[in-house]
Structure P
Amino acid sequence: MAILRYGCRRRVALIAGLCGVVAIAPAQGWAQSLSEKLTRKIGEAQKAEVGRNFERALSAYDEALQVDPDAPDIRQVLKMRARLFEQLKEFPRAERDLTAALNLDPPDLSFYVDRGYFYMRRGRYKDAMADFTAGARLDPKNSEFSFAAGRVETALGHHMLAIECYNRALDLDPRNARALLARAESNVHLGLLGKARDDYASALALPLSRPQDRYFALLGRGYAALMLGDLPAAVADFDGALAIDPGSHQALAWRGYAYEKQGQRDLALTDYERAAAFDPSDTVMRANLRRLRGE
C-alpha cells in the first residue's frame, strides 16, 4: 500500500508538473512573441533613422511603445525616441520621454544623467544640476553624478567648484579618466598649469576609451608644458596629438610656437603654414607667418 500510495503521489506530481508546463508554455511563447515584435519595431525605427525617414522612425517608435508597455526595453525605446525628438528640435517632447523613462518602475537612476545632460545641452543648468544632485543623493557611491555636476560648474565658469566635484568623483573612482581630464581643464583655466599637467599625465596612464580623449590629453599636456617652458616635452605631446588628428589647427599652431621659441624657424614656419591652410581666418597665424618670412 505504501508503494501504491507513493506511486499515486508520484503520478499526481507528474500530472501537476505537466499541467504547469502546459499552463506556462503559452505565456512564455506569448512573452517571446511580444519581445520579438518589440525588437522588430525598434529595428524598423533605427533603420528609418539611418535613412533619415524621421516620420517613419517616430511612427515605429510609437508602435514599439504600444507592443508591451510593461516590457523592460520600453525605457530604452523612450530614450531613443527622446534622442530623435531632440535631433528634430522638438525639445518638450524629448523632455517628456526622458521624464517618462525616469518615472518607470523599477527606477533606473542613470536616467538622471541622461535627462541632466539633455538639460545642459539646452542651457538649463539649474535643472541639470537638480538631476545630478538627485542622482547622487539616491546613489552616493556612483561617481558619474559628481562628474556630471562638475560639467555644469565648468559650463558656468565656476572652475573651483568644478574641481571640488571632480575630486568627489575621483574619491569614488580613482581611475576615472574623464574626471582627470575635466579637472585638468579647470586647472588650466585657473592657471594651475603644473596640476593640469599632472592630471593629463595621470589620465594618459589609464585606458582611454575614445581616441579623442587621448588627443585632448596630449594637446592639453603639451599646452601646459609649453606655458611652463618645457619646449621639448611640448613638441613631443603635440607630435602625439597630430598623429591622432593630422589636421589639428591648434596642435600645429602651438607646436609651431614651441619650434619658434627653440629657434627652429623652418619647422615653425612649416607648422604655421599648415595651420593657416586649415584656418585661413586665423589673423594671429597670418601675423606669425609674416614675421617669420620677414614681410
Structure Q
Amino acid sequence: MSRRIAGVAWIFGLLLAVTVGGTVYHSLSGFDYPASPASTFELNVLGDVYEVSFLVPDGLIGLWALHKDKDWGSPLIAGVAANLAYNYAMLVTGRQNPWIFLWTVKLALAGTAVCLVWGLLPSGPSRPTRTGTAVTVYLAVTFVIMGAMMGQRLLASATGRTLDMTMQTSGALDWGEPYLRDPIVFFFLAAPVMVAAILGLWRGTDWGGRAASLASVFIVSIVTIILFTGPLKEYLQTGSVSPGMWGMSVFMVLVAAPAAWSAAWLARSEGRPPTRQATASSQGLS
C-alpha cells in the first residue's frame, strides 16, 4: 500500500470512528446538540440517523474499495468527506455548546481527507471528448441552477428574510441558525470546485477531471442531505409531504442522477491516476 493511500485510509478511518463515537455518546448521554426549536429534530435526531445509516456505511465501502484498488473507491470517500466538511462548516458557525469541540475535529478531519484523496481521484480523459463536453455542460447548468438558488437565499437573509428548501419565505431571521450559512459555504467551498471542473474538464486537464469527479459526488451527496432534512423530516413530523416539497425532491433527484452517471464515467475514463500496483512498482524502481 502506497503512503498516499495509507494516509487517506488512516485519516478517513479516524473520521468515521469519531463520527460513530460521537453519535453513540450523544445517544447515551442525552446531551443535545445546540439547536433552535425549529431545527432540533433535524439536528438531534435526523443528523445522527443520516450519518450512521448512510455516510458511515458508504465510507466503509469506500475504504474497502480503496484497499481493493477499485476505481470508484476514492470518489466514494471524497463524497462522504466533502459531505461532512460542508455540513460541519455550517454547524461550527451556528449555536454552540461543548459539542463544538467534536464538530471542529470532524470538520478538520473531513477537510484533510478531501485534500488527501484529491490526488487519487479519477483525472478523466487525457483529451477533450464528446462525453466530457456533455459532463461539462451538465456541471455548468447545475452550477447556474444551484448558484441562483443559493444566491436568492443569501439575498433573502441579507435583507432580513429566510427562505426554506422550497424557496418560500419561512420564519423569522435568526443568525444562530447554522443553515443560514448554507449559501456562504456553497459559494466558498462547492462553487470553486464546480468552476474548476467546468474549466478544466473542457480543456481535458487532470485537475479538471479530478474537480469534476469531486463536484459530481458532492452533488449526489448534497441531494441525499436535502432528501433527509426535507421530505423525510416533513413526513416524520406531520405525517405527510407538501406538494412544494414533493416538487423540490423530484427536481433534486433529477439533478443528481446525471451527477452519479458522471462520477461513474470519470472513474472508468482514460487518464485516471495509476493503480496501487503501478504506484508501488514505480516506487520500487525509484
Structure R
Amino acid sequence: MRRKIQAMHKDYFHITAKGADARNFIICEADYYAAFNLIGVCAANVPQVVVVSFSIEDSHPHILLWGTREDCSRFKAMFETLYVHYAAATRKGGADLLLHCELYAIDGDEDYLLNVAVYTVIQATKDGKAVMPYDYYWGTGSMVFRTGHFIPVWLFDKQGHICRPIPFGDLGTRARRSLLHTRKLSIPDDWQVCNGIILPSNYVDVARFESIYGTHNRFRVFLSSPRKREEMMLARMAEQRGVSMEDLEARKVCGDVCRALFGTRDPRRLDTRQRIRLAQELRRRFRLTFRQLATLVRLPETEIRTFVL
C-alpha cells in the first residue's frame, strides 16, 4: 500500500542533464525545432503529466513537470527515446549522441521549487546568450507573467511577419511527420501549429507556473538568481543525483548487501519486491545513482525511480 501511495503522489519534477550526459544534443537549428516539438509530443501522449515550463539549450533541456514520479519518469524516457531516434534518422554518418537525463523530485520544498522553476526559463540568459528569457525562442519564458494582449514569439516568421496558426489536423501527412518526428505517436488535431512549431500554449500550464510565485514582483526577484540560491539548488540536484561508483566496487557492495539481506550475493535470485528492497538499501547507504541501481538489481530505471527515494 505504501508503494502504491508513493507512486500515486503528485509533485513537481525537474528534468535536465549535464552537458557530458547529453553530448551533441543540439548541433543545428533543426535540432532545436525537433527537441522543442518532441516535448509537445510527450505532453500529448503522457496526458497525466502537466508541463509547467521548459527551455532547450545547446547541451541539454530543462523541463519542469507536475505529476506522479512514475508518469514523469515515463515522460522523460519517452523524450529521450524520441530524440535519440530523431538524431539517428537525421544525422549523417550516425553522429555520436548521448542523452541521459535525470529526474529530480522537488519533494514539496518551496524554496527549491521557486529556484528550479525560474531556472528552467532563464537558462539561456544565464549561459551568456544575448537574449532575455521573454525573448528566447526555444523556451517558455515569453509566456509567463504577461499582462494584456501580446503576440507569442513563435508567430513571427524569419522576416518578422506575423503568421496565423493552423490546426494540426489541417496539415498533410508530410507536414505532420516533419513536426512529430515519429510515426507511432501523434497530437490532437485541434492543437495549433505555426512556423514549424507545436505551440506550447496547447499544453503548457502557465497558470500553474505563475501560482508558484504569486506576484509579478516575486517572480522578478527570483529572476535575478543570486549565486547563493543557485548553489542551494545545484547542491540539492547533486544530492538527488547520487554518486556513481566504479563498476567493480558497486557490484561488490551490492553483493555484500544482498547477502546480508537475503542470504545470496546474486540479485537475479530475488523476486521483484526483494530487488526493490535491495535498491532502497543501496541508495540509503551509498547514495548510488538511479541508473547504477537499475543495472545492479536488474530492474527498469523507471521502477527504481518510482519506489526508491
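Values quoted throughout were computed directly from the atomic coordinates according to the rules given, and no laboratory measurement underlies them. Just so it is clear, the model here is predicted, and its values are computed rather than measured. Cβ atoms are built from the backbone, for glycine too; each structure is taken alone.
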Read-out helix-only ellipticity at 222 nm (-39500 (n - 2.57) for each DSSP H run of 4 or more, over all residues; to 500), computed value -15000, structure in P, Q, R: R
When mean count of other Cβ atoms within 10 Å over residues 136-143 is computed for each of P, Q, R, the largest belongs to: R
Relative contact order in percent (Cα under 8 Å, 6 or more apart) derived as 24 - corresponding label from P, Q, R: Q
With Cα extents along the principal axes in Å derived as 62, 43, 32, matching label from P, Q, R: Q
